[in-house]
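I've put the structures underneath this note.
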Structure P
Amino acid sequence: MSVTVRVPAKVNVQLAVGAARADGFHDLANVFLAVGLYDEVTVTPADGLRVTCAGPDAGQVPLDRTNLAARAAIALAERYGRTPDVHLHIAKDIPVAGGMAGGSADGAGALLACDALWGTGATRDELLEICAGLGSDVPFSLVGGAALGTGRGEKLTALEVGGTFHWVFAMAERGLSTPSVFREFDRLAEGRDIPGPVASQPLLDALAEGDPDALAAGVSNDLQAAALSLFPELADALAAGRAAGALAALVSGSGPTTAFLARDTAAAAEIAQALRTSGTCRSVRVASGPAPGATVVGDRP
């Protein structure tokens, strides 16, 4: 049999970053919102562990054991005394190296799919613990919706969302690695006193009330300056989106995808069209949130 899991992308509506810790990570106050761009991970029994991938930018996805989907299968198998003999196929629609947690989504999707395939009976807390060991964004990919991530982002508190928020995402011509952006953040912060990261209460209230104007006033990303330092051309995309009527424009996570909050579906379509003709990005996607987390969408004997 095989099991297919659908798992969403994310946008960070707030990313507050503290100073580097002794372990090299940073404390975060990370307000995640899952949005309706999805990867699908299909797991099928096999003679050994194998990863394949299809879709936009699939050529950039590692197909060895460094892939988070493979690491998730290995981690679950080790916990339950199995061998990870599965074929993992990733149908990729979340941008690669785009700051939208596509790799983390694949890890969470593979974990849930292998759990269903093998019938391990793992609890939600056990799955979240494995996710946290795989990466800071992987737990949120499992749960979806909206959540505040603290620690390095892996400790989640679910957040209420009172409506649908409409987004436009502009994909850049090249990627940015998350570690390089954090290194640049540290370089830019050298000699400054970095306060402890705290979630914005007005922003949390805006999410709960479903108020796009209030959310636009509160969005922020402490990594944006570092991403722009490494990839200055992103400023042109941000300016194009604002000129097209976006309520807010920001770099998504560590970038280089730029995210634009729109008032409604019609406004999102206008912003998307303006960005497509602006010459500032490679491609444009429209999505809304919140979206559900990793979900089994198919299984067959």
Structure Q
Amino acid sequence: MTTPRSITPRSITVRVPAKVNAQLAVGAARPDGFHDLANVFLAVGLYDEVTVTPADELRVTCEGPGADQVPLDRTNLAARAAEALAARYGRSADVHIHIAKDIPVAGGMAGGSADGAGALVACDALWGTGASREELLDICAELGSDVPFSLVGGAALGTGRGEKLAELAVGGTFHWVFAVADGGLSTPAVYGEFDRLTPEAPVPEASEALLEALRTGDATALAAALANDLQPAALSLFPSLTDTLRTGTAAGALAGIVSGSGPTTAFLVKDAESAARVAEALLASGTCRAARVAEAPAPGATVLVPRP
């Protein structure tokens, strides 16, 4: 008679959210090349799904909008996440990672970081490593500044280079429209332009008015407090974003802002009806190639399909 053994899942799928920066306060460049930040993250309901399956070797595939821009080698954050977790537990990272994209690629919404967090959570579940939340967050921080928040979701204040998180209370649902630009922006290039434009950057601090607006769920107050220190640099490198911002606010958005390092622009609106109207106006204007509607906050990395 054979002894029953636990059945290893054939695959694990994890859903991970995009993010928007309600505030991105940026300090001067540090000796290590990074910048100190006060980064108020909000996870929004646009998701990638990352599926990991046992394989003979590590490989990455991708489908969905912008998939042709996603690297499929070991530079992909999802592959790096699998390798980092495997190294900690003395095993090989022999998995097939499949990414189903819906977060805009190279759009300042942390799609690559989300995929890294998703692969990390999925491999932990597939391999049964039982890593603690703190250990997973530690690996996330090694992978990139935005990766820890992709795991946590909700709302959080990121300090240091953005990887040190303090979760924030949110008192309601916020409605957003994201205008996806036709083209991309390099994050290092945007930070380089920021350094050129802002040689004396102050110490970054979170806005108390913005944090209070999040706590109370006040969309009008949040709109008044939205801020992105990288926006002048992004507009300098991608001037047509000015027309996109003007179009969205003219269509009734409470406020518009460049999302992170861009070139996606984010518009905070009053409600779902306003979101539909602003999205329609943005598309009709020809100032963007797509307009996406989403709500915030959204949950972080979530296991969807553990199949026996």
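In terms of distance in nm of label points 7 Å out along Cα→Cβ at positions 97 and 145, the structure with the greatest value among P, Q is P.
If distance in nm of label points 7 Å out along Cα→Cβ at positions 49 and 257 comes out at 3.1 when worked out from the coordinates, which of P, Q was used? It must be structure Q, since only it matches. To which of P, Q does the computed value 32.2 (mean count of other Cβ atoms within 10 Å over residues 105-112) belong? Computed on structure P. Each of P, Q could give mean count of other Cβ atoms within 10 Å over residues 41-48, but the derived value 17.2 comes from P. Taking FRET efficiency 1/(1 + (r/R0)^6) of positions 129 and 289 (r between Cβ atoms, R0 = 35 Å, to 0.05) as the criterion, the largest value within structures P, Q is that of P. Structures P, Q were compared on FRET efficiency 1/(1 + (r/R0)^6) of positions 89 and 233 (r between Cβ atoms, R0 = 41 Å, to 0.05), and the highest value belongs to P. For the set P, Q, ranking by distance in nm of label points 7 Å out along Cα→Cβ at positions 81 and 273 places P highest.
Each value in this text was obtained by applying a stated rule to the coordinates, not by laboratory testing. Quick caveat, the model's predicted, so the values are computed rather than measured. Cβ atoms are built from the backbone, for glycine too; each structure is taken alone.
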